Structure I
Amino acid sequence: MLAYLVAVAIVIGIYALLTISLDLQYGFTGLVNFGQVAFYALGAYASALTALATHSVALGFVAAIVVAAIAALPIGALALRLREDYLAIVTLGFSEVVRLVLLNEEKLTGGGLGLTGIPRPFANLGPGAAEIAYLALVVACNIVVVLIVRRVTRSPFGRLIRAIRDNEVTVASLGKSPPAAKVKTLVLGAAIAGLAGALYAHYITFVTPDQYLPVVTFYVWMASILGGVSTLRGAIAGAAVLVLILEGTRFVRDFFPSILAVQMASVRLALVGLALVLFVLYRPQGVFGRALPR
């Protein structure tokens, strides 16, 4: 039971990083990014390939952050010219392009079979202790990221991106540069998503393209909305609520044994949707969001 709870906590921590990344881009800057899973996947594969080649997990993490950040630059260039709805379409398409490249570049990525044998930190500690140590690593990464993002959002740059979110035309008329700020925010958010991808890859020790479908992006959006947009504690709380809903629905078959195993995936998805709809109806501002005016 303890091992299962630790595993759930690790997944929550990884999703928290993804949600913080999205919250920085959308909640604070107003960038509608539907390609979050692309940077997550790039971070996972970059870290896995680097660690397998160099036998250094630390270098893998650095590679994940750098590759994801660099990949955000061309998307950032597009963001300078696109309105929110078009940017959403472009980022969604970008995520599918990344997945198809990972699927078809078999010599580099292993194709549909993916990459296996990815080294996990603390594996020499043995079962139990290794998982707890990995959870401590995930928590430490969350703390560092929260401190960085909090410092950014409370700085003059943070006030600038919030102003861009609220009224970009006014910001430009005051002589500021919204495009440059957007690119910086997108790159920083992508770097955080790359770090989350590295943590995930080294935790499960294998990666395949099928793990990085667009549904992952929408899970992250759900977490952001559940926790409350533009609040860091809301991002963490939303990730926790989402993962607990996803995990809790795994036990539905224990109460309804007549449901066939092959039907369980559809039933579970329906229950997740119902839980999210009820949550949004009765707490639309999220766990830590401000109450909406009546």
Structure II
Amino acid sequence: MATKTRIAVIGVGHLGQHHARILAAMPEADLVAVVDTKPDRAAEIATKYATAALTDHSSLIGHVDAVSIATPTVSHVDIALPFIETGAAVLVEKPMAASLADADRLVAAAEARGTLLAVGHTERFNPAVAAAVPLVSSPRFIEIHRLGTFPERSLDIDVIFDLMIHDLDILLAVVGSEVDSVEAIGVNVLTPRVDIANARLRFASGCIANVTASRISRDRVRKARFFQHDSYVSIDYAAQELEVYRLVAQNGGRPAIQGGPVEVASDEPLRRELADFVDAVRNRRQPAVTGHAGRAALALATRVAEVM
């Protein structure tokens, strides 16, 4: 594709404004418009990034190569489907839909039309995660904590679908095994939705993962630890830090533990995600996180929510 990719951002609230910022600066992309149901907000972001401001996405259908959708989850399917059906590539923020039935509609439409569908599981693009994934093989136990302070956004969904789903997606990608059983507990503290949750997942491989997500914590903690037969891998998502320790044989004696911090080139995960999306559009390849992957993460999150 010689010309720039014509792209619009639909929903420029807390997260969507950053989609607009990054795409406006991307040489391969032409940010043709930002859309928001609040006219003042659309105008503010459009002025900031020298593009058009719209309050209705309908006029863009058939006139863009791609869209990035960062609206409330319940609106994803209705916004995305017309673009998919007219051949535009779609990146939809996680969770990809409000229900598995809606997720299936998006995946089926994309496959029928041959349209690219990507899901915004940004943590997959965290440099520390990208560096860690090749080092994790046949993990036996995984411990993940994703704790945050109370937000002013995404309160329309449980913390499972807001925060925990990031880690469920990573677990599915790394463990590479079916989930045999799920135990979970959730508590609604400050909202009618679940604000803190813990899930214990048993995979067919024998691996067990213990995952905690909270949006009512005093401190912000985002860490994952992977324990396997001969090594230990630790990720600090927020700091983008990675540590790896291995058992090393010592000439017949007790094995020694060697390792420490691994150098990671810091970068903005969302920038990497959007770069992957635009490159996938331009080179007609699958994105790193496909519609099927997004659907699998949503299915596991739904399963966790259902056993509470």
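Since every read-out is calculated from the coordinates, none of them should be taken as a lab result. Only a predicted model underlies this, so the values are computations on that prediction, with no experimental measurement involved. Cβ atoms are built from the backbone, for glycine too; each structure is taken alone.
Quick rundown of the values:
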{"read-out": "Of the structures I, II, the one that 18 was derived from, the read-out being relative contact order in percent (Cα under 8 Å, 6 or more apart)", "value": "II"}
{"read-out": "Origin of the derived value 59, 51, 34 (Cα extents along the principal axes in Å; candidates I, II)", "value": "I"}
{"read-out": "Structure (I, II) behind the derived value 3.2 of distance in nm of label points 7 Å out along Cα→Cβ at positions 196 and 276", "value": "II"}
{"read-out": "Origin of the derived value -9000 (helix-only ellipticity at 222 nm (-39500 (n - 2.57) for each DSSP H run of 4 or more, over all residues; to 500); candidates I, II)", "value": "II"}
{"read-out": "Which entry (I, II) yields the derived value 2.3 for distance in nm of label points 7 Å out along Cα→Cβ at positions 52 and 124", "value": "I"}
{"read-out": "Distance in nm of label points 7 Å out along Cα→Cβ at positions 92 and 220 from the coordinates reads 1.6; which among I, II", "value": "I"}
{"read-out": "Test item: distance in nm of label points 7 Å out along Cα→Cβ at positions 180 and 204 calculated as 4.0, pick one of I, II", "value": "I"}
